[in-house]
Each structure stands twice: as structure tokens, then as C-alpha cells.
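Each structure below is given as C-alpha cells.
Bear in mind these aren't lab numbers, they're just calculated from the coordinates by the rules spelled out. Owing to the predicted nature of the structure, the values given are computational and were not obtained by experimental measurement. Cβ atoms are built from the backbone, for glycine too; each structure is taken alone.
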Structure 1
Amino acid sequence: MSVAFSLLTIFLLLGSFNPASAAKGISSIDNIPSLMAPLASKSLLLDITNAGQSRLVAVGQHGHIIISADAINWQQSNVPLQTTLTSVFFLDSKLGWAVGHDATILHSQDGGLTWLIQQHKPALEKPLLDIIFKTPNEGIAIGAYGLLFRTNDGGQTWQSEFHDEFLLADDAEYLNELKLEDEEAYLDEASSILPHFNRVVIDGRTLYLVGEIGLIAKSNDFGRNWQPFDEIYAGSFYDMARTKQGNLLVVGLRGHVFRSLKNGTPWQLRQTDTTALINDIVLTDDERIFLLANSGTLLESNDDGQNYRIRTQKDGKALIAGVWFNNQLVVVSDVGVKIIAL
């Protein structure tokens, strides 16, 4: 979709805003550092994570990265770009990475205080939407139109991979024919033929990937090879998690939640009584499950994801991502950080 930026605008106008699914967002200004903004913690933020046990890190629009030790007082970090950032990951209390538009990858070695550019490709005009590391050296970043970059040296270098496991049979045949006829046309088609990869989740030795057009896949070799699951729903998925009791949940468009007792077969559709797009799954220490959705919709389950009750937030703002921190649910939205009263 070459008009990806308009997708973000449409989501905003229609009230079905899902920043993680927008293929191209607010454009970046090359090589200009993110500005220090007193209200950064109240601006559009797209992801939040724990950096160790005592620090939160959130990322969002204009290259904003903010950190906090209490979820109330926030300090803005030094960031070398104004690119919109979509996801952040910390391997421990020090080593972190953030990704965003223009296939940008940033890295921190001091718990999120300062950041350096590892990759920035404005000419690509595609966002990265998630990143994960299993060791300080081995990581992958995924994004729109099947983007997948891999590093084996802590992000000093990143290599692009094309995963034809996700091609439909007709598309694979078409690409093979095109490659023989017109190499330039083949490269152009290959750059946009795969579905969006929205989220990658590490579960022991297994990686799970979810995305556009009902995509669910798993890998047992850190994403070098993927095994797509049989389709259970034609709409996009935005998050996946294993519950405290060992079962899988996957969530997505129009309030869809599926639960599996056997690692993906079979899946059971769960009743949610909402059509709001579900962005994120948050697991608590006491085995509660919260699903964060658009239109201020918060779903809570106390029985391992079998049943849900709705806790609508009065401001109606999209709940984009969240964490469980100091026995509180901390979320980010288009109006910044919020602590949800439970």
C-alpha cells in the first residue's frame, strides 16, 4: 500500500486508530535530533516496556523517548532523530532498542538515557513495527510489507531477509515468472507483496509472529524459517501471548480474541462483546489478563482468557500498549501515559 500515510489519517478520523498497523506515518526529518518537549509524556506514544524491574521506557511521535522510575515523573531522553518510533524492547536494565518509521533502529546502552542510530532508511519509506533480542548479539526487527532485518553483532550491522514462506501459491508463481522476465520489476513487487508483520513474541525457544490477513506463524530457529499456522480469521492480528497457565492468546481486529490450549491447534474464539480493535495483551503477576483496545476499551479476564468484562475508559482514547509495573497497569495512548485505576 503506497498510500500508507493516509491509512494513519483514516484511522484517526474514523476512530479506529491503530498506529502499529499504519504502513507509513508522520515523516521524519533526517539527522535532526528529537526536540526536548515539556509535554512529551502527554503526546502520542506508541509503545512502553520495562527496562529491568525499576524503569519504564516509552516511545512515540517525533522521536520522543521518555523514561520513568515511578510511572508518574518522566524524563525525556536524548534521541538523534525525529522519526516516529513504534516499538521499544529492553533485554535487561541497560541494553535496549527502539524501531520506527523509515526502517529506523536505535540502540541504548544506558537504560534508555541516550540513543544512537543503528539503521535509518528514509528511501525505503516503510516502518519497522517491532523488535526483539534473545542475546546481546542476536536480534530481529519486523515491519510493514514483510520487512525483517537480522543482526548477529548487537545491531552494528543489519541484514534484510525475504521470507517466501508467507507468499500465497499464486504470488510465489507470479514472482518466479517475473524474476526471469524483469529483475527490476521483480524487486519492486517483492518489496510490497508480503503481509505486514505486526508483532514478534519470544516464548522460550520459540518465536511467534502475527500480522496482516490472519497471519500467525512460529519459528524454532529464531526466525530463520517460519511455519505459518492454518488461517483462523481473515483479519489482522496485533499481539500474542502465553498466559500464566500456559495457553496462547492472539488478539486483533473487531474485538477478536482466540485462545489455544495446544500451542495453536485448535483455536477457540472467545466472546468479548466489543468490536474495538485490540492492540496489546498485558499479563499481571496475579494471573489477570488485560486487553488494551481502541475507543478507551479495556478488557479484563480472571480465568486465563476464557471470559472477559469490559472496563471502558471515560476519555475514549485508544489504549495502544501497556505494562504491569509496581502492581499498576500503565498504558500509552495518543494523549500520553496513563495509569489505569483498577
Structure 2
Amino acid sequence: MGNKPKDILIIGAGLAGTTLAIELIDRGLNVQLVDNQMSNSSSRVAAGIINPIVPKGVKRTWQYTEIFPSVFSYYRKLEARFQTSFIHEYPMIQIHANENERHEWRKRAESPEMADLLTPNGENTIVHFCGRLDVSKFLQTCQLEIQKSHQFKSEQFNYSDVIFLENEKVEYHQEQFDRIIFCEGIGVKQNPWFNYLFFDPTGGDILTVKIPNLPNKEIIKQKQWIVPTQEKDTFLLGSTFHKQSISYLPNPDDAEFLLARARAITGKEVSLIKHERSVRPTVQHRRPYLGKHATLDTLMVYNGLGSKGSALCSWLSPMMANYIVNNGTLNEEVNIANYKN
């Protein structure tokens, strides 16, 4: 990629863009972060669940050994640096729907690769190394830090305003950059340089609910999940999935379905505080997209973190930063060099 870059423009201040900005700043680069501050973006409407298990087949999540349990130390270091709190470790109680499912999980708990992750507990199973990132608080904290010495602009990015210069730089609004990295979530579908990457938009609902006298020391999951917050009797509840949906409008029927499920799971009264809906840039093959454009070295993409984004970015953002700064190596499964445009 030629000489080491110095000036970076990042489009999108969700989990990918924000953590990448922090990583690049720590490596001595000048960063400008542009975000349209959409209140119902996929990062801002996110439970932030950290879960090392793939329920189908009851197996370790992809790249488990690279991510767990060090994901928590990644965020703890940032907490200490910013003198605040946004990462919370909880066990997850997997409630089994039937005896067959219970038997499958117990059998997997006996295997050497899963013994440290699963503990049978009566009719249910405890999953270890789980937790929640308070994504909204995390993003706000990081962006305030970025604003201290770098640029954060709240505006809509305009692709047509990008000018490619002969000195292997790009110009945007009269400023020159060595690289532009697109971390724009589902907005990538309008990106003229990376819209060839296939995304499967998925709508999802998250409810903030009140459940009196429910302990807030564990995540509860039975298809739907109930996640503690730091507010008394207040939990996050989700999720419904709407394939190929790009609607951000919450449907009251979806809220009623989730409320009914929470009442059935907990045996308690559950009342709605807030209902939010977002569209997630999910990828069919469940692998994020990272790397540079096939012919335009100044343009890069970092997208498609999906539902496990809170965990994945702790591994991928340092990797992407090393790729940008030191021409490091990207994991083959995420490198867009493997996809044709």
C-alpha cells in the first residue's frame, strides 16, 4: 500500500468505525470520523451481548480462541483509560425448550472443548464468558475522546464529493486523506465502490422493559433473551428478526410478542418502557468484510460485524489497524480480496 498513511477519514461511527478510530489514533495517525448520527443505527439499537456459543450444534463461536475471554480485558483497558464503565460480565442461563435440547447441551458440556464454557444447572445450562457491552455509552465515551484531539463531524457523507488525486491521496471537502475507510453499516448498499459486497438486511427489535424483582446478575435466554442493565428492574428484551427488511418503524405486534415471551420465561409481569427497531447489515456467510478496494488502494471497507459485533471488533479492529498502518495480514475469511466486484 505504499508509504505508511498519516491521515485517515472514517465513514460511520458505529462499533467498527469507532473502535478502528481509537486503534488508529493509538498508532499515531490523524483521524477524521464522519457519522450521520442516525439514532436507530444498528450499533445504537444493540443489546451488545457477548456470547461465545453458537446455539446450532452447541459449538464455540467462530474464532473463539482469538476472542474469548480476552474480549473483556480489551474493554476493561478502555474503561480504565476513559475512567468510566460500559462492559459487564454476566453468566447466561440457557433455558431448554425440551428434553432433546437439554440432552444435546449436556452431552456437549461433557466434551473437552466445551467443558470450560458450559455447566449443567438443573434443567438448564449455564454459559460462561458472557456479558454485555453498553454500546450506546461506549460509543458516546469514545467519540468524546476522539473529539479532544481529532475531528468528529456529524453530517451525511456524500460519495460524489470524493476527488481522487494523482498523489495517491483523496480529497473530501477540501481536505486530503491517505485512506477512506467505510464503516457505514447498511449504508454500504448505496456505496458506489463497495455495493458489490452482498448483504442480507435483517430488521430487529429491541425492547427496554421493566421486570420488578427479577435478579439482574445473569442473561436469560430461550430463543429470545433478557439482558440486565444498570438500572433497577430494567432489562433489554429481544429479538425478532425480519429477513430482507429495511424498515426502521417498530410494529406494536412485535413488541407484544416479545413481552408475552418474557412473561412466559420469567413468570413475572413485564411492562414496556421503549421499543426500538433497526436494520442490521448481516452477511449470509456470517463473516465480516475487511480490506481494500480491488483497484483503488485509497478506499477500504470494514463492515458486516453482525450480532456478535461487540466481541468481534475487539479482535478485528486491531487487525484492521495493523493492516492499514503496517501492511499487516487480514484473516483470509474476512478479506474482501476473495470477493469479485
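Quick check: 4.1 is what I get for distance in nm of label points 7 Å out along Cα→Cβ at positions 52 and 180, calculated from one of 1, 2. Which structure matches?
Here the read-out was taken from 2.
Which structure, out of 1, 2, was Rg and Dmax of the Cα atoms in Å, for residues 164-219 alone derived from, given a value of 20.9, 64?
Structure of origin is 2.
Comparing Kirkwood radius over Cα pairs in Å, for residues 84-187 alone across structures 1, 2, which is largest? Don't skip to the answer; put the middle values down first.
Values: 1: 14.8; 2: 18.7.
Between 1, 2, the highest calculated value is found for 2.
Ranked on relative contact order in percent (Cα under 8 Å, 6 or more apart), which label among 1, 2 comes first with the largest value?
On the way: 1: 12; 2: 23.
Top value of relative contact order in percent (Cα under 8 Å, 6 or more apart), among 1, 2, belongs to structure 2.
Could you tell me which structure in 1, 2 was used to calculate Cα extents along the principal axes in Å as 60, 48, 40?
1
As an exercise: distance in nm of label points 7 Å out along Cα→Cβ at positions 252 and 332, calculated from one structure in 1, 2, equals 2.4. Which structure is it? Don't skip to the end; give the middle numbers.
Numbers: 1: 2.4; 2: 5.4.
Only structure 1 yields this read-out.
Computing helix-only ellipticity at 222 nm (-39500 (n - 2.57) for each DSSP H run of 4 or more, over all residues; to 500) gives -8000 for which of 1, 2? Can you show the working numbers first?
Working: 1: -3000; 2: -8000.
The read-out was computed on structure 2.
Quick check: 4.1 is what I get for distance in nm of label points 7 Å out along Cα→Cβ at positions 124 and 324, calculated from one of 1, 2. Which structure matches?
Details: 1: 3.4; 2: 4.1.
Answer by label: 2.
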